[in-house]
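For reference, the structures are reproduced in the following blocks.
Each value in this text was obtained by applying a stated rule to the coordinates, not by laboratory testing. Because the structure is a prediction, the values reported are computed rather than measured. Cβ atoms are built from the backbone, for glycine too; each structure is taken alone.
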Structure 1
Amino acid sequence: MKLINMHFLLTLALVLISCSSGKDTDKDEDNNDQEFARSYTDVRYGPTSGTAPGYHVRQVLDLTLPSTGNGPFPLLIFIHGGAFIAGDKSDVKSTAFNNAPNRGYALASIRYRLAANGQAVGRFPDGIQDCLAAIRFLRAKAAQYRLDTERFAVSGFSAGAYHTAFIIAFTNSEYADGITEDLSLGNAGFSSKVQAGVSWSALTDFLQKDAQQAMNPDVHYMFQSNSLTSPEATYIGGQITLPANSAILAKSNPLNYITVNTPPILMQHAKNDNLVPWQQSQIMVDKINEVCGSGRAELELIPNGGHGGSPFNSANNVNKIFSYLDEKLGIRR
C-alpha cells in the first residue's frame, strides 16, 4: 500500500513540475519575437496572369514590418510622387515615412501605373485604382503579413499626395458621378478604406492651381496646369481648360468625394513650393472641415520646405507625423 502511495505521489510531483515548466516556456515564447519574414519585395497586388484584365508590371509593392514584435501591426501605406509620369516605390527611403517600422508600423510602398503622352494606360483613374487595389490586397492578406486591418493609414508626396487626398476623400464616398473601384484587380470582397492620412505638397483641384500660383508672386513656378504638356494634362489625357474635359476633371477632383465619414488627414505644404501652390492643400482642408466639422483635417505650413525639401524630413517632423498617426489610429505608446 505504501509503495502504491509513494509511486502515486512521485508521479503527481513529476506532472506538476512538467506543467509548471510548460507554463513558463509558453510565457517565454509569448514574450519573445516569433520567427517570420520581416520584409517583402515586389509583392504583386494586382492580377498575376499576364492576360488578366488590368495586368501591369508596376502593380507591385514592398512591405517592411517592425524588427521586433509579433503584430498585428498598424500599417502606413506610402504612395510615391513623380508628376504622374515618373517615380518609384523606393522613393520612400528618402522620406520621413521610411521611419514607420522604427515607430511600430508596417510600411507598404506602392508602385502604380504611370501616365504618358499619347497613351491611355496610366491616365486617371488607373493610378487611383491601383492604390485602392493594393489596399484591398493588404487587408485580404492581413493575417499572413500580421497587419491590423482597423489601423490603415495612407501617405504620399506630390502626385502621391494627390492620390492620398483622393483615397481619404473616396473612403465612404457617395459621389454618384465619380469613379468606382476596379474590382477586376483583385480581392473584391475586401475594403479599401483607410483610417487616417498624411500628405506632402498635395495637388487637389487642378482647375484652381494656376489662379493660386498668381496669389504667390514671390514664387517662380516651373509650369502651369493649363498647358498642353503639364502633368495634369497628361494625367487626364487633354488640356484641363477644354470644356470637353470638364466631366473627367470633376471625377478626378478629390474635393468632390468628401463626406461626413472622411477620415482625418494632416496636410503639410510649404509656401515656397515652386511646383504646387500651398493653397491646393488649404482648399482640401477647408472643404473637409466644412463638411465634417473643425479639426477633421489639419494644414501645417513647413517653413522654407520647398517641394518636399529637407525640412519635411527633420527629426521634429518625423515625431510630429507619427504622433499624429498614433493619435488618430488610437495607438498608445
Structure 2
Amino acid sequence: MKFVFLKAGVALRLLLATLFLAVTGYTQSFPVIKTINVNIHPFGAATSPDGNQVWVANSGSVTKNSNKVTIIDVPTLTEQPKKITVGNFPEDIAFTSDGATAFVTNSSDATVSVIDTATETVRQTVAVPRGITFPFGIVLNKKQNKAFITDLAGVNQGVVVLNTANTQDVTTDGTVGVFGQPGRLDLRPVGNEIVVGTNDPTTGDPAIVIIDGDTKEIVHELLLPGHPNAMPQGLAVTTDSRFAYVGLFDFTDHQGGVWVIDLLHLTTVTVVNTGDPEISGVRATPDGRFIFATNFSLGQAVAISTSTNTVVSTTNVGRNPNDIAFTLDSSEAFVTNQGDTTVSVISIPQ
C-alpha cells in the first residue's frame, strides 16, 4: 500500500509540474517544484531503501554545529516534526539494504551514529580510530559487512573501516592507507570495489583510489594531472558500474568540474565544465540517465547526461547546495542547501 501511495504522489507532482510549465511558459526543463524548510543547515542526504523517506544530515553552520537528522516524507514532501539526535556536525548517511539500520558520520565528534530506523533512535555511537579527525563520506560494501568512511581532514590516517556484519554491535576494523584529502566515496558493485576520491599527497592532483571491499586492499589508482588545487568532494559510480563521476572543488585556479572516469579501462574520459569551479555533491540517478552535481558557489544543481557527458540542465536552488538524493523512480531530486535551511525538490523529466 505504501508503494502505491508513493507512486500516486509522484505522478501527481509530475502532472502539476507539467501544468506549471504549460501555463507559465517556464523554459527550464528540470524545475524546482517545492522548497522544504528543514530548519537547520542541511549537508548530506540519502533515500531510504523503500523510497518513502529522504534523510537529511543537519550539520549546522561553521560557528554553530547541529546534531540533528531530519526525515522528509517523500509522498507528501513534508518534513517530519521529530528530528533524530546524533553527534555534532553530521555529514553523510548510509542505509543497510534492508533499511533497518542507518549510519551517520559526525565530523566534529569523530564518531558514527548507528540508528535503528524503526524507532528512529541511536542504537550505538562508534568512535573512529585515533588520528581520524573529520569522518565524512560513508558507504557499505556489497556484502554489507563493512562500512568505509573517509577523513576529509587529510591527516594521512586513511579510510576507516567498520565491521557492520552485526548491526547490533558495530566495531572498528582498521584503516586503509588512502592519503591526501579524501571526499565522498561510492560502491562499484561489480567486483565489490570502493571508489574513493582524494588528492595525491606529492603533487596535490586529484586522484581516485579503488579498494577491494572484502580484503580492504588498494587495487587501482588513477591521477588527473594538472589540477593541483582541485579537491574531490562528491563521487558517484553509475548504476552499470562502468563510470565514476568525481566533483572537483577548486578555490583558486578555477580548474573544478566533474571528472569522468572509465572504470573498465581506468582512464580519464573528460572533465565536464558545469560553470562553477566549486563542485560539492555528485550523485547518479537510480535509472542511470543523469549525474547531478551541485554548483556550490553559484547555488545551482546541474544535470549531466551520462550518454553524452554534457550538461543538459542547470537549475537554481538554495544557497551553497551540497548533496543530492533521489526518488527510486528517478522522477525527483532532493538538493540540500547548506548555506540556508532548505531542501530543493527538482522534477526530473521522464
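Things worth noting here:
- Taking FRET efficiency 1/(1 + (r/R0)^6) of positions 62 and 158 (r between Cβ atoms, R0 = 30 Å, to 0.05) as the criterion, the top structure among 1, 2 is 1, with the largest value.
- Which of 1, 2 yields 4.3 [distance in nm of label points 7 Å out along Cα→Cβ at positions 86 and 294, calculated]: 1
- When percent of Cα pairs over 35 Å apart is computed for each of 1, 2, the one that comes out at 15 is 2.
- Given -10000 for helix-only ellipticity at 222 nm (-39500 (n - 2.57) for each DSSP H run of 4 or more, over all residues; to 500), calculated: source structure among 1, 2: 1
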